1. Supply the structure label, taken from 1, 2, corresponding to distance in nm of label points 7 Å out along Cα→Cβ at positions 243 and 275 with the calculated value 1.7.
2. Given a value of 1.00 for FRET efficiency 1/(1 + (r/R0)^6) of positions 171 and 259 (r between Cβ atoms, R0 = 41 Å, to 0.05), calculated from one of 1, 2, which structure does it belong to?
3. Quick check: 23 is what I get for relative contact order in percent (Cα under 8 Å, 6 or more apart), calculated from one of 1, 2. Which structure matches?
4. Which structure, out of 1, 2, was distance in nm of label points 7 Å out along Cα→Cβ at positions 75 and 107 calculated from, if the result is 4.8?
5. With distance in nm of label points 7 Å out along Cα→Cβ at positions 67 and 291 derived from the coordinates and found to be 1.4, which of 1, 2 does the value describe?
6. Thinking of 1, 2, which structure, once helix-only ellipticity at 222 nm (-39500 (n - 2.57) for each DSSP H run of 4 or more, over all residues; to 500) is computed, gives back -16000?
7. One of 1, 2 was used to compute volume of the Cα convex hull per residue in Å³, and the answer was 195. Which one was it?
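Read the figures in this text as sums done on the coordinates, not as results from a lab. Fair warning: this is a prediction, and the values are worked out from it, not measured in the lab. Cβ atoms are built from the backbone, for glycine too; each structure is taken alone.
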Structure 1
Amino acid sequence: MYSLRDGSDNGLHMNEDLDLGARIDRTNELLHRMLAEVAKTPSTHAIFVDAGYLYAAAGCLVAGTEDRRAFDLDAEGLIDALIDKARTVFADSRLLRVYWYDGARRRIHTAEQQSIAELPDVKVRLGNLNASNQQKGVDSLIRSDLESLARHRAISDAALIGGDEDLVSAVEAAQGYGARVHLWGIEASEGRNQAEPLLWEVDSQRTLELDFFKPYVARRTGTAYDPATPRPTREQVRFVGAQVAAGWLATRGRDTLGELLPGHPYLPGSVDQDLLVEAERLLQYSLRGQADLRRALRDGFWNHLRAQF
């Protein structure tokens with residue numbers, strides 16, 4: 001038997017069905033619009049450079065040595081070349097920035113690191129250097145940045161220039177959030193200069209060859225000294241260190257050298273190299289490989305500098 005109440009119930013159900021259908025249509029419309037916006041959004045990539053690996057591998061390849069003091073590296077030119085390479089590899093993607101990871105005493109920028117940090121689209125991140133000039137904390141910095149950028153969807157692809165097995169966890173962390181990690185290596189004259197577990201973990205591999213680095217790496221030409229020159233005493237070398245400090249104060253200014261004081265007893269790498277070259281010129285004797293004389297040289301330099309402030 002038909003009742004008014006039954007009719008009312010049917011009407012309510014019909015209205016609810018219509019409302020549900022409208023909500024589904026609205027949801028589908030919003031989903032299509034979101035997908036369309038995502039499709040128009042370009043992918044983003046970043047370049048992560050382990051400078052310790054780059055200097056050692058590129059130095060060996062071009063200059064025949066890992067010793068940074070034995071060659072010059074045009075970091076600005078090389079970074080531009082890496083950006084151009086990434087532009088061809090990730091053709092439909094935009095660059096977020098280049099991350100440059102290096103070590104420094106007490107995490108104080110050297111002059112070279114400071115100049116790199118001033119480049120556009122470059123972020124310098126510093127780990128520490130121990131007494132043996134070994135980097136500490138760089139791998140953890142790379143992992144932290146890779147994981148954070150991937151987690152926040154700031155990058156879709158990462159070009160990683162490095163070779164240490166400790167970077168495996170950084171790769172896994174980024175991949176866990178959907179980013180693709182591409183390992184870029186530097187040609188090795190013999191064998192490999194990248195850990196196999198790292199090669200296994202990444203999404204792709206690429207090797208940058210000798211011709212890529214030749215324009216940016218040049219071996220320093222050393223001065224030839226008379227092998228008959230007697231070895232100077234530590235006191236003589238200490239005096240020369242003070243002599244160099246006095247000359248620099250006169251030419252470079254108190255403000256410039258005063259900035260070195262908080263780093264005592266360490267000197268930025270570029271300053272230490274300049275001190276060595278100037279002292280060898282004055283002594284007409286090579287101090288390379290003579291740790292005791294190098295220490296005496298720095299002692300003389302610091303003693304004079306600190307006496308002036």
Structure 2
Amino acid sequence: MELRHLRYFVAVAEELNFRKASERLRVAQPALSRQIQDLEADVGTKLLARNTSRVRLTDAGSAFLVECRLILSQSQHAIAVARDSAKGLRGRLNVGYLAPLLTGFIPPALSAFGSKYPNVDLRMVELSNPEQLEALESGAIQVGFGVRESGEPLPKAFDSSLVGRTPFMAVVGKGHRLASMRQVPLAELAREPLLALALSKNAAPHSDAMRRLLTQRGIRAPQIRAVEGAETFLAMLEGGMGVSLMGAAGSLSRGKGLLFKALRETGDDLVIDLRVVWRKGDASHLVRNFIELLVAANGLSKQAR
């Protein structure tokens with residue numbers, strides 16, 4: 001039994017006339033009659049009662065007609081879903097993101113994507129930068145979204161687009177001695193206890209970035225304390241238990257008890273790129289639609305790598 005058998009049967013059942021049904025289907029009447037006979041043989045019962053003057057549905061035929069219409073309707077829906085999915089208009093998209101550094105940056109783009117692609121099931125997964133690359137490699141996510149220091153190379157297996165830039169800034173509590181400075185010198189910041197946000201048990205990305213930046217500037221990097229959890233990190237900064245060096249983008253920049261102070265120094269090494277990352281060669285329209293909207297939402301032209 002094939003879908004065409006169901007279409008033929010529905011046409012005959014609706015027309016109750018083989019000639020009219022054959023004209024509607026553009027199929028020769030003898031061929032249509034044979035197809036209906038084959039269908040009845042497959043079903044194992046008569047679906048149509050016919051003689052030389054009329055055609056009518058049997059009880060089995062009436063019940064079968066209801067189911068045939070449902071099957072044909074579902075098959076058309078399946079075709080539409082497949083075509084929409086191929087165009088990136090439908091499907092599931094898993095996106096890794098770095099939080100809480102970017103939680104203030106992502107929502108507007110997600111809102112715009114949801115409005116334009118309402119049939120896409122978008123799932124956000126909180127992951128550190130290294131975890132995102134692993135998840136992209138395994139296929140657990142299709143897109144990663146995080147920060148990279150300006151000029152930091154990306155592994156050859158991936159492509160990326162720049163979606164924003166944010167400067168490194170000194171992060172201090174409002175009651176800290178550095179809070180009154182208009183610009184904070186890096187050397188002055190390094191005299192204070194430095195805190196690094198640990199997004200997981202491995203705090204290396206944030207602490208290493210701070211240490212590398214200070215070392216490149218000829219400043220002896222002090223011991224950096226890793227703090228697990230954004231709330232604890234925020235409370236310690238607000239309580240004056242240390243200072244940090246972070247990008248200005250993200251939810252922490254709106255902490256009521258925090259100040260993000262500009263650094264006295266300038267340079268490309270003091271700028272963080274916000275990038276969306278995907279597997280090289282991924283031709284999915286779903287991925288491309290998300291990337292293009294994210295880039296457009298932040299007013300940047302697409303820059304691969």
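1. Values: 1: 1.7; 2: 2.9.
Going label by label, the one that fits is 1.
2. 2
3. On the way: 1: 18; 2: 23.
This value belongs to structure 2.
4. Of the structures listed, the value fits 2.
5. Checking each candidate, the match is 1.
6. It was calculated from structure 1.
7. Values: 1: 195; 2: 181.
The read-out was computed on structure 1.
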